[in-house]
Structure P
Amino acid sequence: MDKTGFETTDQYISTFPPEVQQLLHQVRQAIREVVPQAEERISYQMPTFALHGNLVHFAAFKHHIGFYPGASGIEMFQHEFAKYKWAKGSVQFPMDEPLPLDLIRRITAFRVEENKRKAEEKRGAKKPKGE
C-alpha cells in the first residue's frame, strides 16, 4: 500500500514496520485514554483526533514520531521539550527512546480543554441579544 490516501488510522499504521506500528499504537492509546469520545480521522494524511475541531495529529517518520498539538499545545509545554526537536506546532520524539506517553496525555488533555472552551465561547456568541 502506498502511503497516501489513507482513510483510517488503522490503515495508516499498517503501512509501517512492526516496531513502528507498536510506537504508533502507544501514541494512539495514550490519546484515547484522555479523550475516548474523540473522533479519529485522517487529516493532512496523518492520524488525527478531533473533538470540537482537531485536537492532535501524529505521524511516523524515518527516525521519529511527530506529534502535532498545534501552536498552543507546544507553547504551553515547551519547557518540557528541552531534549526534543520542536517547532511552532510540532515536536519530534526519537524512535530510539521511550515515548513520553505521560507528556502526550497531558498535552492532549490541555487541547481538549482548550477546544471545549472555544466551542462554549462560540455557542455563547451565537445567542441572540436579550437571552
Structure Q
Amino acid sequence: MPLIFLNGGAMRGGPLNYLLEGAPFAGEAKTAPQYRFYSVDDRFPGLHPVAYGGAPIAGELFDVPMDVLRNRLLPSKSPDLELGVIALEDNRSVLAMMLRRPALASPELVDITDFGSWHSYREDIAG
C-alpha cells in the first residue's frame, strides 16, 4: 500500500480522519523544504512546490489501501486539490494532496507557510 502524507482534516483527530477507514498510521513527517503552504478560505490546506522560499511542512503518514484512496479520499477532496507526489525531508517520495495551479490565483488563498502546520495555523486563528 502506498504511503500518503496528510496535513489537514484527515489527520488523526481531524473531522475527515474517518475517510481512512482505519488505514494504519505510519508516523509523523515533514516535507522537504521545497513547498509553500496555503489555507484555502480557512477550509483546508494545500501544498505547492516552489524553486526557492519553501519550508518543511508537518503532517502525518498513513499506509492507505488503494481502494480507500480511490473510493473515499479522492472523491472527498476539494476540486482545488489534486493527487501528487512530494518529497519528505528524509528524501522519501510519498503521495499527497497538492494545490492545483489555478487555485494559486484565488483571493481565498492565504500563505500559511510560516506556521509550519495546519494545526498551528488553526490554533492561531482560534485565538
Structure R
Amino acid sequence: MATHTSIVKAGDFILRTPILKSIFVPTAKFFINQAGYRELGLKFDDLIFDETPVTQKALSRLPSKEIYARNFRTLTAAQSAITHHLLPKDQWVKPEEDTPYLLPYLLEIEAELAEREELDNITVSK
C-alpha cells in the first residue's frame, strides 16, 4: 500500500525532472478537470478516504474552522449530487483555492508512526 509520504516523494521527483514534469503536469491537469470535484465545490483533500486510522487522526488535528469548511463542502457536494445539478460557476473551487489542508497532517502522522515503529523495533547490541 502506498503511503501519502511515498506519493509526495514521487510527485517531488516528477516535478524535479523536467521531462517527467512536461509529461505528467499537463496530464494531471487534464484528469483533475475531468474529475469534476471542483464543480461540486470540493477540494482534492476532501476526496481522501477518511475511514483509515491515519486519516481519522489527521482529521482530529484539523482546526475547527477547517473542519466546518470541510463538512460544508461535503454537504454541498452531496446535495448537488442528489439533485443532479452542478454548483453555479462562481461557487466552483478555483485551482488556486484547491490547496492541501489535510495532507500536512497526514504526512506528520505517518512520520510519527514510522518513528514509533523504528523505536519499537530497535535492537541494542554490545
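Structure summary
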{"read-out": "For -2000 (helix-only ellipticity at 222 nm (-39500 (n - 2.57) for each DSSP H run of 4 or more, over all residues; to 500), calculated) the corresponding structure among P, Q, R", "value": "Q"}
{"read-out": "Answer label among P, Q, R for the case where Rg and Dmax of the Cα atoms in Å, for residues 75-114 alone, calculated from the coordinates, equals 10.3, 31", "value": "P"}
{"read-out": "Relative contact order in percent (Cα under 8 Å, 6 or more apart) - highest-scoring structure of P, Q, R", "value": "R"}
{"read-out": "Label whose coordinates, when percent of Cα pairs over 25 Å apart is calculated, return 27 (choices P, Q, R)", "value": "P"}
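Coordinate-derived values only; no laboratory data. This one's a predicted model, so the numbers in the text were calculated from it and none came from an experiment.
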